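*Asks:* Some structures are shown below for you to check.
Where a number appears in this text, it was derived from the coordinates with a stated rule and is not lab data. Just so it is clear, the structure is predicted and the values come from calculations on it, not from any experiment.
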Structure 1
Amino acid sequence: MKPIDIRPEKLALEMADYSRKLGIGVENLLHADAVETGVTPKQAVYREDKLTLYRYPGADNIRQNPVPLLIVYALVNRPYLTDIQEDRSTVRNLLAEAQDVYLIDWGYPDGADCCLTLDDYINGYIDRCVDVVR
């Protein structure tokens, strides 16, 4: 087994490179709030408690798929992740493929939601959203 080969000049270069990259990372974090998310236009078509059902209107000149697509996003994440930026948007890509896109935003839970069960979400909220989408 070879002993660890530590050369001071290589170590100094590696530390300098690390410091440079760390500085770039900090600079990026300082400007992170400048990113605009949720860039695709949407309309709220249904609200209940904290839930909002959005519809993303497609282009007028494209014939949409007759079967709409309902995105039921996670309870713990923010749904704008499906529409981060113009060039990184699942929603925009679906619209380009002529999908009629709806998305559920659960809002921010609080103490009033502590007694909600999976049944409430699936057979209550989601079921009513499906009725609206139909």
Structure 2
Amino acid sequence: KNKHATMANLRTVQLIFYFALFIATLTVVSIALSRFPLFPLNTESLEWSNAWLSATVVDFYGACLCFCGVVLSSEKTWAAAVIWTVGFLLLGSPVCCAWVMTWLWRGGGTLKLEQRQLQPSEIEDRVD
């Protein structure tokens, strides 16, 4: 199996996934904004409230899935990454905060995302 092809395929799949997520979240929030303006608040309207509840849920999960991608790429093992990701998706912001605190405490030292080319051995280690 060609390691460089695997890395290129992984990047392509990620780009397609996040582009689709971008379109989906942008569409849902845009529709809510166009049909039910956020201001003035119309909390007496069930339609307005339902539209904004739905938009908020989609918006949260869109942001959460982006964060999941960072964690899936950062954790040393797939098991840890999946456990954290499930926690984010089921329990929300408290688990996201716990991951950030754990990351900093364990010696991540920073939340800066490093831009570099993955080495074929790094992909192979994560897949095995």
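*Asks:* When helix-only ellipticity at 222 nm (-39500 (n - 2.57) for each DSSP H run of 4 or more, over all residues; to 500) is computed for each of 1, 2, which one produces -8500?
*Replies:* Numbers: 1: -8500; 2: -25500.
Computing helix-only ellipticity at 222 nm (-39500 (n - 2.57) for each DSSP H run of 4 or more, over all residues; to 500) on every structure in 1, 2 gives -8500 only for 1.
*Asks:* The value 33, 55, 11 for P(r) over Cα pairs in 10 Å bins from 0, in percent, for residues 24-63 alone was derived from one model only; which of 1, 2 is it? Spell out each step's value before the answer.
*Replies:* Numbers: 1: 22, 27, 25, 22, 4; 2: 33, 55, 11.
It must be structure 2, since only it matches.
*Asks:* Ranked by Cα Rg over 2.2 N^0.38 Å, which of 1, 2 sits at the highest value?
*Replies:* Numbers: 1: 1.63; 2: 1.32.
Structure 1 comes out on top.
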